[in-house]
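What follows are several structures.
Rule-based calculations on the coordinates, nothing more; no lab input. In this text the structure is predicted, and so the values were computed from the model without any measurement.
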Structure P
Amino acid sequence: MRVLQVGADRSKRGILFRDSPAFKRQEAYAKKFGNLDIIGFSRKNDGVDVISSGTLTVHPTNSSSRWNYMLDALRLAKKLPRPDVVSAQDPFETGFAAWLIAHHFKVPLHIQVHTDFLSEEYVRAPIDHIRRLLARFILNRAARIRVVSERVQKSLETCFHIMKPIAVLPIFADVQRMQDAPPDAVLAERFKQFKTKLLVVSRLESEKNVELAIRSFAQTHKSDLWACLIIVGDGSEKQRLEASAKELDVSGRVFFEGERDAAAYYKLADVVLVPSKYEGYGLVIIEALAAGKPVLSTDVGIAREAGAIVTTSDKFAGALADWFKNGPRTGELKNYPYKNFDEYVEKYCNDIAACVR
């Protein structure tokens, strides 16, 4: 089977870079499909070229601006062999490009939804309203839809009345690695003065709402004078969050670690906080629970299904205070659907292949 996919992840962890986790996953998909072409939205200044690995080829658009992504993707697709199916990683810009390509070749369209874009918290700018309208148009023209959580599935069925087949296929998490990760002696030494260690693993962007975790810690830290908050991740909000910690007089106990491998931090932590405004899935929730750590989360993504302690934003500080007093001190991952990576690849590829059966 020949599959053409459209993606937009330009980060160093994305499909445009050979050694990235995303590229490694695509290699597994390509082996299963037999042939996988990926058109990746990119800018000329990204400095990326076509990458081939076995039956996988990634074609960057190398666009002059973001406004050219979709037409550049169609231009590239017309030069490739006719696919059996076209898949997109979202129902927005990549979804529109995939629809143009599928319409050109007269083949089925497969759409993936990783974000809970129908959440009230999702809309932050006029373009988000446009994306919702675009998503309705694209999803109603898909042969099949893959979502990453039951929450997203229910949102589509309730708000958009989608009648197409919707498969709930969560993102793969290497739970075995989280379970087996050894303690980090250097980290343990750095934080040994703190009896209780709270952890946030997140991009530092507005929708992740990390300030809620800082404010909740500031309100409750006197419940445990030997507690600290460790924040792993980076983003545009970092300076503002550092200023907030200083303003709340907890900067001496809030540590910004930057981009790091989270596995060792899960092992160190006593509780993991997920204060997001919305999530399509919530990979951190899965990883932390797999590591045996309790998770306190807003009602987002897969939190309820996976076994997190779920609360609301306005009650987050109170729920954290209750955790300080009563626990639980361990977490248990529930309802994770994959035994291993091979099973995930099998289900992922079968869902796309079902478009042409």
Structure Q
Amino acid sequence: MRSPIPFALPMSALLFVVACGADKDDAAEEAAKVTPSVAAAVDTVRVGAFSETVDGVGAVVARTGHVASLAAPAPTRIAKIYVALGDHVAANAPLVDFEQPAFDAAVASADAALRAAELAAARATRLVEAGVVPRKDAEAATADLEAARLAAVTARRARELAHVTAPFAGVVTRLSVAMGANVDVGQPLVEITDPSQLDVVVPVAPGDAGHIRAGQTARLFEGTGADTVAIGDARVADVSAVVDSLSRGVPVRLSLGRTARVLRIGESVFARVLVSQHTNAIVIADDALVPTGEGFHVFVVDSAGVAHARPVTVGARMDHRIWVSEGLKAGEVIVTKGAYGMDEGARVVGGKP
């Protein structure tokens, strides 16, 4: 009995079958590569109000014209001190006394010189009228008399300033004196500040300063992050024309309005200046924004659930919110949480608008 001859396919048919199987596997693998599934949250783009602000940390300072720095009128010594740093004082209250004898002696000397100049001027006038001396001698005597009068006035004023008093009601914000210490003329000794007239000076980046104008409103806060507490309102009084050499920022002066508590000179506060209000703005969460080499993009999800990267223009940021000035429109669905791990053409699962 003959053994059965096995059925054999032609070699070309075998290669076709193998190739078909390989093509199916490659196609499936390629399809899996093209449309991977990524779990992410999505949201629908909406139109809303957006407040564009410039933020910065500033310090409470005395308002210009409401702080006085008092000094010695001449070289002298400290005889008595009436106040301490931080004291509240009334207008004309005594602050510091200097040793009096030197000022009294200066007044006596100036008065004596003035009397002598008066006699010399009168004598010169008589001699000119008599034709004994030329008129220029009388003119010189008159000039000497005027100088003597000025010296007498200066000496009396210096004696008055030997008793330093407060020019207005305020707080002692500087005290650089010690009993018996020698002081020089013009040396700052006591500073008085009116605590009811305060400003906040905030250094901001030069680019941000260009958006700030006098009259714009501002809010003041204490603390940072979750501990931030609103403490008052303010208004932009002035924007400096120069950059501060220490902070490298442009000083912006804010006039204080209503405050929830008393602010102290030198206290640090967080300020937020409202520079623009947009009523119909495209606003998205900041976690939807993905930085690129030259800008930003977001992932827009189509009706099939596939994400596509789209370049956008950022108008401003505030409190984890982004104002997109170009690139999106209301009603579109975008990826929020998970956008950083998203690839072009990925299928989004797990999130609902």
Structure R
Amino acid sequence: MPSLRIRLSDLKTIIVCLLILNVLSLLSIYSSLHQEGEFINKQILYKQITWIIISWGFLIFISFVNYRIYYYSGYLLYGINLILLVAVSFFGKTIMGAQRWLHIFGISFQPSELSKIAIIILLAKFFSQSSRKGVVRDFLLPFVLVAFNALVIAKQPDLGTAFLLIFLFFAMGLFSNVSKRYFVYFIISGLLLSPFLLSQLKDYQKKRLTVFINPNVDPLGSGYTIIQSKIAIGSGKFSGKGFLAGTQNQFNFLPERHTDFIFTVVAEEWGFLGGLFLLFIYWMIIKKILDKTKELKDSFAYFLCLGISLLFFIHVFINVGMTLGILPVVGLPLIFLSYGGSNLLIASVLIGIFFNICRSSR
């Protein structure tokens, strides 16, 4: 009974953390939609409220679906996701120069978000079976599947998600029984190929790397967003300027402030304390997932939980890092906080899978 109470307490903690993130998301999006005191683009806020409700519905439903079903449907999910990604190339909706969305029944959906679930499940299946059977079965086959998926996504272009998938392969693999020398070869090969890979980047992507080193190279172009982001975060100081009182936000100096750069809204209005509180909420969620991971005897469940925690961590790390200017801008949203239905839905489904693992392992 004590262990059961602890598990229920952990789930309640995550639920409370998610509800806090939902509230912060709506407050930050509401604030970001103001310009000089005028509330604009109200539909964005209403859509986010709708997506939050839908996401909770999916979370609850998925929490009752036995996680073992994913072990047997991993290849099927990967195949469906790949078909949707290819469909984007022919029927995708282009927004701000990127063709990443499918428009189905009046709803825009980003198939690359589904890749995160598909790849975590696929890698959990592979690595839970690995027992040093050889480089092809243990390393090359899962790597080729992940790399092909990432390549299709990179063509959209969506380098942030493509990088994320490669990171998941590398990070999850290090916790598996696969020989670590394969991953050392992987790193060396990546370093050797980096000049070629950099040459394949589009001009605007190269500019992002340039302004990461020195934003003042193009202060009114590629470096503008990161300069304004750092000004906003710094101006929040210790306790922030207050709700709806952030000048960089309210006077429209911050582009994309309701999506990828929503952390700047939080930091400007609520300061260092607000940003620290937000990171604490994420830390609590990730910690609870990792704590559960240590208890699991089912190898497949272990890698599922590991993949979920790693996905959440890298999303937060990269998003906050790029708003602070310590990482290049790659377009990864801040999970559970940024505006957008696809990312919120997929993150909620992953939490639902984790909840089912907790329920199944009591």
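Below are the figures for this structure:
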item: Label whose coordinates, when helix-only ellipticity at 222 nm (-39500 (n - 2.57) for each DSSP H run of 4 or more, over all residues; to 500) is calculated, return -8000 (choices P, Q, R); result: Q
item: Highest-scoring label, criterion being Cα Rg over 2.2 N^0.38 Å, for residues 75-194 alone, among P, Q, R; result: Q
